[in-house]
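Below: a set of structures, written as structure tokens.
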Structure P
Amino acid sequence: MDPIQTVKLCDLWFDQDYHSIVEELKDHKELAYSFLHAVLQQNEHLIIQEYNNAIMQNNLVQAISAKHKTLILRYVEILCDRKAKNSQSQLVDCVSRNYYPIDDCLAICEKKNAIEA
């Protein structure tokens, strides 16, 4: 599976319904990781824009859309489960980004015993 092409197909044909694809990939963690990584990478500017707009409006409760929050949390969960050497450093990098929902991410990291994050 080419994750970038899959994201493009999802954008064009499935109205950006990334959740359905992630759900279908739940038993294939590496494919789900690749797909979510591509989704978050390609939509990072939009997520940052959502976050910045919420900050400007003093709306920290809804800093990012529920759609993006769910994808981010699933990505963090998969990163915690991965055994690859660079996964822990990726996890630390991700949760240190200001638009990641830190409390939710840390709860996942504690549950998965990813102490480094």
Structure Q
Amino acid sequence: MDGSNAPWSEQFRAAGEKWTDLEAAAQILEDSKSAVLAQKVSEQGDIPVNRAENNVKSSRFWRDHIEKIVEARRLANRAKIELEYIKMRYYEWQSSQANTRAELRSLGSTT
């Protein structure tokens, strides 16, 4: 996070929106993987399907496509960690506030 002074709820909302966008991008790539493979296989022309599939899977295009899927998932996972980090910081802040209140109450009752 950027050390924002925005309220915790706003930081969580922004991080949550980023995560959902990146998650959706990763999911569409993963879900369309077999459709992309089928399209590339059909572009191979009139050759046996297993050979066409092998040609596609051994191509630079396919390697780049798989790398793009993995990178999209990595970014989505990183955004999810950031979302959880903001939540944890909020809980730490909340606990610190409760401890401070308890300390002040105990000081007030002893004086």
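Which structure, out of P, Q, was distance in nm of label points 7 Å out along Cα→Cβ at positions 12 and 28 derived from, given a value of 2.0?
P
A value of 19 was computed for relative contact order in percent (Cα under 8 Å, 6 or more apart); which of P, Q is the source structure?
Details: P: 19; Q: 43.
Attributed to the structure labelled P.
Could you figure out which one of P, Q the value 2.4 for distance in nm of label points 7 Å out along Cα→Cβ at positions 4 and 52 was computed from?
Comparing all candidates, it corresponds to P.
Comparing structures P, Q by mean count of other Cβ atoms within 10 Å over residues 76-83, which one has the largest value?
Biggest value here belongs to P.
State the single structure among P, Q that was used to calculate helix-only ellipticity at 222 nm (-39500 (n - 2.57) for each DSSP H run of 4 or more, over all residues; to 500), giving -30000.
Computing helix-only ellipticity at 222 nm (-39500 (n - 2.57) for each DSSP H run of 4 or more, over all residues; to 500) on every structure in P, Q gives -30000 only for Q.
Comparing mean projected area of the Cα convex hull in nm² across structures P, Q, which is largest?
Looking at the calculated values, the largest one is Q.
Each value in this text was obtained by applying a stated rule to the coordinates, not by laboratory testing. A quick note: this is a predicted structure, and the numbers were derived from the prediction, not measured. Cβ atoms are built from the backbone, for glycine too; each structure is taken alone.
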